[in-house]
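Dropping the structures in below, format is structure tokens.
Derivation of every value follows stated rules applied to the coordinates shown; laboratory data play no part. Note that this is a predicted model, so its numbers are computed, not measured. Cβ atoms are built from the backbone, for glycine too; each structure is taken alone.
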Structure I
Amino acid sequence: MTNNNKQNKRSVGFIPYGRQSIDNDDIKAVVNVLRSDWLTQGPAVKQFEESLAKYCNAKYAVAVSNGTAALHLAYLAADLSAGDEVITTPNTFAATSNMLLAVGAKPIFCDIRLDNYNLDETKIEKLVTSKTKAIVPVHFGGHPCNMDKILSMAKKHSLLVIEDACHALGASFKNEKVGGIGDMSVFSFHPVKSITTGEGGAILTNNPKFYKKLAHLRTHGITKDEGGFNVMTALGYNYRITDIQTALGISQLKKLDKFVKARQKIFDIYKKELAGVKEVFTPSLAKNSVSSNHLFVIRTKDPTKRNPLANFLKQNGIGVNFHYPTVYSHPYYRKNGYKDVKLANADLYHNSCITLPLYVTLEKSQIKYICNKIKEFFKKV
């Protein structure tokens, strides 16, 4: 490393791929709950649910301990079980399909698009069988899937649509907020997501039957009988979220639109700065969508350059990541029925993707530094 590079790296500092944005209002909201009588199962949880449902134009929201719990409850509420097949994408965090396995259902992986890395809606229908019960589209990186075509196909075959929207709070498809479109929508509030509650998740729905089941299963499947006694009527779980977390969520939700605009600005700067770099592909957004821009993923045109580029960026203080290895490539899946699964686009993406830093407080100078390092790498190879 030259002296100039050392100085540049030192002045920029380490740049993580993602991080939360917390201000004094967020801290004050949490402190107020800590000083109150309710730390859990109190009024902040209900207020957060109501605010979230209103923002997404959905009738109901059930807040839970994390996004994985939200997926599990959504699949349970949909009555997915052994023998059922569910079509989903391999380009997602493993929890999307892990929770299908947890309820006994079988994930059927559909290939992806190479413009926005979402499930390819034109390839879903050929995967539908008499065992198919649902489609689980994942709005990868916050970019909405083509919900018109997915919903139309689901209606044709009497399938449920459960959106994994863990990346997509604040996104919209044809002026409809993600969260109120499918039969159920699942969100995550991990620190790198659109807003955070530390850990946390939620399921949104317009269906009162699903809402009642979700709320019931969240708390052990226990309810009160006419005499006021606890009675367990279903095998549920302790998937409750706390008032401490939801107080933070309420405060964060007020800033969501501002966060989305900041992320869009960062996305646009990346696109502009990397427009002349012929060695990489950058993601494209559908004209009828607004993305929450959770991730900015590039692909190297030559997959053999992916790892050397990633290592070069890390050596220069840039915290790149990989979203995601194909789910069916994980050793567990390979050992349990997915050894021979191959999908052309997903496999190509798997070997060429790099996630660049993207978070609300990422500065323009840092983005330019990252892009300059990418350009520097390709000048050397």
Structure II
Amino acid sequence: MTTIALSRTAVGARPRAVSYLPPNWFAAVMGTGIIAIAAHGLPWQPPGISLLAIGFWLLACGVFAGVVVATVRHWVRDPDVARGHHAHRVVAHFYGAVPMAVMTVGTSTLLVGTPIIGRDVALGIDLACWVLGTLGGLVVAVVIPYRHLIAGRARVDEAFGGWLMPVVAPMVSASAAALLVTRLNGGWAAHLVLGIGCAMFVLTVVASVPIMAVLGLRLRAGDQVAAHMVPTWWIVLGPLGQSVTAACLLAHAAPHVVSEPAAGALHSFAIGYGLVVWAAATVWVVIAGRLTLRTVRSGMPFALTWWSFTFPVGTYVTGSSALALTPGGAVFEAAAVAGFAVLVLAWGVVAVRTLCGVVSGELCRVPGVSVR
């Protein structure tokens, strides 16, 4: 990405380390906020779960503010390094985390923060985050894959789970749109938001299928990614779990806006689509789990890619919870609760390792450069 390791602030001054803050950091916001969202939607609400959700919502807001400030500082201090992120064939795909982090904060504020800050304020924050995240997600979903996959003539042996990051953002927008619709009290605004949500759903499905096909080819060929990139295989759960969540939420929101026959058709689609894709997601959990365990045994160094263990798993939880409320079934309830326990455990491990990396400064250095 860059060969610049040090910078001088003045003639004769001591060199300072170049700052390094790629867009991967926004995945920490996603992985934290999804716990608040998943906790709110669990079909089984144990005592204290609402307090847990509030805690993770506040933490997500705090992490988001910190990452935004650090990112601005990074662009001001070392603009050459910062501009290099979007040209990097690996890092650039994680720009998809930026709009998803924005919408995660907005959705968690609407679902969890409403009793604390009030309905109007929470709705206003979520609406602003949804508009900003939807526009940003649309740009990222088009520009990044075109530049790096199509124009860049990406090869199968370069494929990794992060390729899906840009195209998942519109699906997050679809889920957020469905939640907004139920709070807009009908009218043209509700129709518009529902229509945009359905369009974003279709966009992600169309864009993610060929990418997942290429990922399948690489996996089938036995061509494994580097050890620190193995966690990105969990990102495949993103378009799967999030699309199940979006389909079910859109079906529940439809009766507030469209006619009964149209709402019924969307509900039937959500059940059929949700069952098939949820089954595929469950199979992928097993596959990704085996890949991860095998790599852990041989040594898997910590990197920001470990945040791939959080948000994608969270989408599996929200998808399972959504199915538990749509067709119903104890199996979906059990999957949601078990998945949530794994999600919280994974978040704890990754958060502690990330904090240690920040304190030591290791995660804030240009990769491959040692600063003396």
Structure III
Amino acid sequence: MTSTKIRTDWQLYTAAMLILLFGLVMVYSSSSVVAEVHYHKEHWEFAAKQLGFALFGIASMILLKRLDYKKLQHPIWILAPMGVTIMLLIGVIAADPRAHRWYRIPSVGQFQPSELAKPVLILFLAWFVARREANLNDKYTLRPTALVVGVLTLLVGFGDLGTAAVLLAPAVVIFYVAGIERKYFYLALGLAALLGIGFILQKPYRLFRVLAFVGITEKTVNEHPKLHWVAEQMASSRAARDAGHQATQGKIAVGSGGWTGVGLGLSDQKLGFLPEAHTDFIFGIVGEETGLVGCVLLLSGYMFIFWRGIRLYWTTQDAFGRYIALGCVAVITTQALFNMSVVLDMAPTKGIPLPLISFGGSALICTLSTLGLLMSVSDRAS
């Protein structure tokens, strides 16, 4: 009986650790002032928390890396995490009545179950599509998948539209590559677009951000009778007043960096001008302090991870492993590009973390866990 040769993909591992290390530096740089001024904490507190999250995430990554991914093909390892995730997403609606995103954990922080949905959905899609690959366009394949993806997207999108959009990435990529008929593919995209419009109209601030992105200001709304329904919502929400503020400040931050940046720790935008400078808009501080060079290197790191995943898709012999690799890089690179596009005002403002960089325990741990799944496949690829 032959055994599969196990060897660490040091290139993938090194790329992930370098991005993580850079992220820890940028979290400290971008959060030190806001920690003291706004939260009355020590200047290192956010960075210390992020380091703790990173260590926990690395432990999870190594555990999954050492685990043979083929052992996860049993239905219990697929359906049980899916059931737990759905229960957590339902529960968070009541636990967090305002944002419907977080469970508050005393002395630890917040847990965001929508982040857990990413690796859980990747495993489900890889397992189910691998089993049904020969009958991909059969109703017994499409209906269960549409149900699972639809339920997760609805539950996540209720409180976090950006993460819901990212969740669709592995489903779109895996089914497209697996060979779904184009009529079903375009139908799914159309339904996703309609769902997105519904979510945008669900909460006024989402609508204001989209309008601000396309250049429709409060003055424009007031001057056009057909937009008076928007004016009524604007009057009831303060979000309309600064819907484009973050995007504007993000562009200022990136543009201020020039070629090589103003230097680590020397950002002006983090002094209160750029909201969420250490979380969703940290790429603005990356651009300001490290310049175009730093931004390109960071983007290159994500593209390297993407390349390793695509390479794995072509070299891994079993379908389950191929689709895990494809799903992992689809989530990570889609989220990274989405975040960068928002900061550069190339997409409507939406709170979504930059993988391995932004402050946040749930996102960091789940991203490292996703990388652990990718490494499990890479280490065992023929």
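Assorted remarks:
- Structure from which 3.9 was derived, distance in nm of label points 7 Å out along Cα→Cβ at positions 98 and 146, options I, II, III: III
- Winner on mean count of other Cβ atoms within 10 Å over residues 114-121 once structures I, II, III are ranked, highest first: III
- Given 1.27 for Cα Rg over 2.2 N^0.38 Å, for residues 266-313 alone, calculated: source structure among I, II, III: I
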